[in-house]
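Peer 1: Take a look at the structures listed below.
Nothing in this text is a laboratory measurement; each read-out follows from the coordinates by a stated rule. Just so it is clear, the model here is predicted, and its values are computed rather than measured. Cβ atoms are built from the backbone, for glycine too; each structure is taken alone.
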Structure I
Amino acid sequence: MTILITGGSGSGKSALAEKFIHILCPTEKIYLATMLCRDRESELRVERHRQMRAERCFRTLECPKALFSAPIPRNAAVLLEDLPNLLANEMFEGGEPDNVLRDLRNLSRQCCHLCMVTGEVFSDGIRYDSLTQTYIARLAQLNRSLAAACDCTIEVICGIPVLLRGTLPFPL
């Protein structure tokens, strides 16, 4: 099963994704972390996420880009956190942004379940420089492509999950 979860910052997307992976696969759970720590704030955020999933027995793999290189066992359920970071790393850190969608499709075939977390970064009304606008447009296209390909797409609004497309084998 492939699941795409979207929502704003602090909406509860990550906690919902962890819950889904725990339900789908109580044994081999992998947290595929994409964030590059650049400052104290990002280090604190990563530590907060580690503490949130400590009791759920995730094995964490740091993979800020080049998903094809991640050693994912076939029986694993994977939580990928998150697509905005992954795309930014590929675009701005010497990666291959054109391969992100292909790599995600391959990852979904490689593992038994994949839950991807993305972000709602499109509605702030701010006009950004052309490079940032290109990034936002590419993220929007990536989100649309994944939403169409996933078994279900969910938006989390104020902690409330809303099923946008598809079905789940268990209730929200």
Structure II
Amino acid sequence: MNCKELAYMLADYCNGSMDPRLREELDDHLSRCEPCMAFTKTFRATCEGTRKLREAIEYAIPAEVRERLGTFVRAAALKYPEKMREYRDQIERDRREKVADLVSAATAGKLSSASALLMESHCAACPECSGYFDALRSTGTPPAGDPPAGIRSHLIALMQALPPGEEFFLA
């Protein structure tokens, strides 16, 4: 384990989603490397500060402003229905593409550690998704088209459960 590798794995290390053997290697490196220890402390403090800031911002929007914004958005939607259809269609195309990418990454074993942990936990509790991915792994090829609706909605929920900025696949 070297300093550069530690920097790439720090998010998984700090959020607890890292493989235990890898975590032991990182702990060993941190015990011997003062600059990495300082970097890790700074990273944790930054993550905690960002989390607190995000919570403060999320709850600090006054009800009146929220209501006025909602009214504005609804009025714009009524005024420009074609634009709203285009927007919804684009969202659906993007979502389909992301679901297909997630299925491909899961089938190829290229999920990030956080995504793999979410997927593993979900499949342990959901026989439908577990059967779907077991069948994919046995054939080795992702299916053409969208997954069944129930599985698709579960995959969308899994993607939404990832922390902001976290990608579900390995680069």
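Peer 1: Quick check: 0.25 is what I get for FRET efficiency 1/(1 + (r/R0)^6) of positions 81 and 105 (r between Cβ atoms, R0 = 30 Å, to 0.05), calculated from one of I, II. Which structure matches?
Peer 2: On the way: I: 0.95; II: 0.25.
It was calculated from structure II.
Peer 1: Out of I, II, which structure matches 1.06 when Cα Rg over 2.2 N^0.38 Å, for residues 57-120 alone is calculated? Walk me through the numbers before you get to the answer.
Peer 2: Numbers: I: 1.06; II: 1.72.
Matching structure: I.
Peer 1: Say we calculate mean count of other Cβ atoms within 10 Å over residues 89-96 for every structure; which of I, II gives the highest result? Could the numbers behind the result be given before it?
Peer 2: Values: I: 15.4; II: 11.0.
Ranking I, II on mean count of other Cβ atoms within 10 Å over residues 89-96, first place is I.
Peer 1: I, II: which one has relative contact order in percent (Cα under 8 Å, 6 or more apart), as calculated, at 35? It would help to have the intermediate numbers written out before the result.
Peer 2: On the way: I: 35; II: 24.
Clearly, the read-out refers to I.
Peer 1: I have 23.0 for mean count of other Cβ atoms within 10 Å over residues 113-120, calculated from one of the structures I, II. Which structure is it? Each step should come with its number before you reach the end.
Peer 2: Working: I: 23.0; II: 18.8.
Only structure I yields this read-out.
Peer 1: For percent of Cα pairs over 23 Å apart, which of the structures I, II scores highest?
Peer 2: Numbers: I: 36; II: 59.
Evaluating percent of Cα pairs over 23 Å apart on every structure, the highest lands on II.
Peer 1: Taking helix-only ellipticity at 222 nm (-39500 (n - 2.57) for each DSSP H run of 4 or more, over all residues; to 500) from the coordinates of each of I, II, which one would give -27000?
Peer 2: II
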